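The following blocks contain the structures, represented as structure tokens.
Derivation of every value follows stated rules applied to the coordinates shown; laboratory data play no part. None of the values given here were measured: they were computed from a predicted structure. Cβ atoms are built from the backbone, for glycine too; each structure is taken alone.
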Structure P
Amino acid sequence: MPILPRQRDLFPADLLDAGSPVAASAARWLAFYTLSRREKDLMRKLEAACVPFYAPLIRRRLKSPAGRTRDSHVPLFPGYVFAHVDDDHRRTALATNTVARWLPIGDEAALLADLRAVKRLIDTDCPLTPESRIEPGQLVRVRSGALRGLEGTIVRRQGAERLVVAVRFLNQGASIEVEDVDLEAL
């Protein structure tokens, strides 16, 4: 049972879609670096102000000392909320008193592709492991299944091979355990 109900991590729901009218607007992508542990607070305030954003949340299972299992949803990239904003929306976000600084995105197309890949990985509902630093390794593409066409890097963690999907802007990502038969080298 979750501690709190899961809140929306993508607003509007079609923000990352290729034909989205929001994504086609003249606004630009920014990364808001939040004050400590204020990502969800910023997301609630951005949604209330109708400011488009994406801050991927993943499920984390915790066991209490009494042995009860609790689910919570935590940010995949702690401290970061990505927003598609114009100058008015940027000022609205800064007025929330949850933003430490904002970072312009140099290659918006690459960021959008990375965020779409991370969202696909999260949507599989398989257990994910946050990867704070991406290590060099074999580049691969998934051949079959729900993640078909997804590209990433293979790394070895604790005796298992994992596919790492990265957000290059942050040099961070998420990984999922994979089997060799599902992959092809690039």
Structure Q
Amino acid sequence: MPLDELIDGLPEYAKDLKLNYSSLVRQNIELTKTQAWGTLLVSAIATRQSILTGAALQSSAEHLTAEQVDAVKTAAALMGMNNIFYRFHHLTRNEKYGTMPARLRMNGIRAHKADPVDFELWCLAASAVNGCGKCIDAHENVLRQKGITEEQIVAAVRIASIVHAIGTVLDMEYSSVMGPVLQQ
């Protein structure tokens, strides 16, 4: 199902999400089309909501190259790992863990074929969805050093927050307790 169709089918209680999606994703002025669609896709993947991820993959193919989609998937996969590891570091009071090596392979950070700034932005968005403060700080710092403005960073995080909320609605509407409520 195309993403626009999925968004249009959201229930009335999610009207604000529809409006925010329309204004912040479709009419984004702070980010390039590649940055915005990559952010949307990585955020959908990070929600782990299969209907949303499928629709985002389908619709993003119109705006991203196959290499960019692969880079988004790489960012989502690596942040899925790193966000847990570094969120643990952030939340524990035991400082010794911060001195221990991660021993996590992250070759994809260098091997992707997307613009490095776009990739960092996608990592930031996934980290925001996954709630990892340490990773958010690290990616925000790199982006600022590379000339990305606070307005661009906030635009990406807005997209991530909207996509996350849409995933929450879809989980509620398609949960095994409530059954499928949305029209397909």
Once Rg/Rh (Cα atoms, Kirkwood Rh), for residues 69-148 alone is calculated for every structure in P, Q, which label goes with the largest value? P
If helix-only ellipticity at 222 nm (-39500 (n - 2.57) for each DSSP H run of 4 or more, over all residues; to 500) computes to -21000, which of P, Q did it come from? Q
Ranking P, Q by FRET efficiency 1/(1 + (r/R0)^6) of positions 93 and 173 (r between Cβ atoms, R0 = 25 Å, to 0.05), the structure that comes out highest: P
Comparing P, Q, where is relative contact order in percent (Cα under 8 Å, 6 or more apart) highest? Q
If you rank structures P, Q by distance in nm of label points 7 Å out along Cα→Cβ at positions 141 and 157, which sits at the top with the largest value? P
